[in-house]
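Heads up, there are several structures right after this.
Every read-out reported here was derived from the displayed coordinates using simple, explicitly stated rules and does not represent laboratory data. It should be emphasised that the depicted structure is a prediction, and the values quoted were computed from it without experimental measurement. Cβ atoms are built from the backbone, for glycine too; each structure is taken alone.
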Structure P
Amino acid sequence: MNNELRMRVMGVDPGFDRCGVAILEEDKLLFSTCIVTDRKSPQEERLLQIGSEIGRIIKKWEPNSLATEKLFFNMNVKTALKVAEARGVILSEASKAGLDVSEYSPQAIKIAVTGYGKATKPQVEAMTMRLLKLKSIPKYDDEMDAIALGITHIASSRGIWYK
């Protein structure tokens with residue numbers, strides 16, 4: 001199938017220690033994982049690992065867009081800076097591959113997945129499982145968040161929700 005005719009989205013929940021990644025095509029989850037970096041490795045090696053894995057996944061799954069969460073600062077500055085650096089590496093890989101990039105707020109994700117902007121994390125998780133008919137919960141919540149980002153992008157692209 002022609003890449004331009006199908007919607008294949010890569011949802012990425014950016015993180016430095018853990019980075020959730022999911023590939024969705026319409027209402028199907030094709031792939032999901034969590035990139036976990038070694039806390040003992042130097043910062044630059046961890047960023048290289050994130051970028052390499054994102055690049056590898058893009059090459060293998062050929063998404064035509066990337067959905068990620070808008071960066072917000074409800075964490076300490078040191079953590080926020082590391083997440084911002086990881087996010088920069090992710091966006092760079094998306095740009096190299098020519099992907100359209102869309103960003104969504106936490107509230108937009110909650111509305112797209114559950115219909116309620118103040119939904120709890122367990123509610124978003126339960127609805128994500130239900131929408132995609134998933135049999136098991138991913139090990140890390142970062143992976144589930146990436147899946148929810150993919151759902152949000154697909155819903156938004158259909159005009160169901162606006163960023």
Structure Q
Amino acid sequence: MDSRRTLAFSSLAEIMPEVDRLLTGYEKRGQWSLGQICNHLGLAMQHTLEGFPTSFPWLVRKLIGPIARREIFRTGSMRTGLPIPTKVTPRPELDDRAEAEALRATIHFFLAAPGPLAPHPLLGQLTTAEWHRFHCIHSAHHLSFLQGNPSRTSPSVEK
């Protein structure tokens with residue numbers, strides 16, 4: 001049984017209200033804290049602008065990349081349990097509030113950046129609109145592992 005929430009964002013502007021809601025209290029349904037998730041999401045957005053430190057092998061990018069790309073954008077979701085490169089795996093002792101504020105700043109910076117945007121290490125070159133959608137899907141994926149205070153319902157959470 002999957003203990004994750006169903007969560008979807010239609011724009012990057014919806015991410016921080018959910019993070020702010022989780023800052024009032026949450027229960028982990030996965031391995032990472034809110035601070036770790038915010039750190040990871042911020043790094044992904046930062047690497048979109050600056051380039052990624054790692055990439056999948058050429059054969060994986062050419063054979064698996066197009067399939068993964070179609071699946072992610074078709075379903076609006078990502079699979080769980082996939083390995084994450086150590087360069088983008090957050091440390092365990094990160095502060096929730098500090099990392100949330102860093103993510104807020106990164107989202108603002110990302111939205112204001114003129115480009116060009118780096119290719120995804122598996123999915124390849126994405127348009128700006130695809131990158132925005134990817135970051136919405138990626139954020140919803142990771143934040144779905146946190147269950148917020150049930151007395152404070154977020155409009156972006158589907159029950």
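A value of 3.3 was computed for distance in nm of label points 7 Å out along Cα→Cβ at positions 117 and 133; which of P, Q is the source structure?
P
Then there is this: With relative contact order in percent (Cα under 8 Å, 6 or more apart) computed per structure, which member of P, Q shows the largest figure?
If we compare relative contact order in percent (Cα under 8 Å, 6 or more apart) over P, Q, the biggest value is for Q.
A further question on this structure: For structures P, Q, calculate distance in nm of label points 7 Å out along Cα→Cβ at positions 69 and 109 and state which one comes out highest.
Details: P: 0.4; Q: 2.7.
Between P, Q, the highest calculated value is found for Q.
As an exercise: Kirkwood radius over Cα pairs in Å, calculated from one structure in P, Q, equals 16.1. Which structure is it?
Derived from Q, not from the others.
Can you tell which of P, Q yields 0.60 when FRET efficiency 1/(1 + (r/R0)^6) of positions 93 and 149 (r between Cβ atoms, R0 = 25 Å, to 0.05) is derived from it?
Q
Out of P, Q, choose the structure whose coordinates give FRET efficiency 1/(1 + (r/R0)^6) of positions 21 and 85 (r between Cβ atoms, R0 = 35 Å, to 0.05) equal to 0.75 when calculated.
Source structure: Q.
Can you spot which of P, Q the value 23.8 was calculated from, given it is mean count of other Cβ atoms within 10 Å over residues 37-44?
So the calculation was done on Q.
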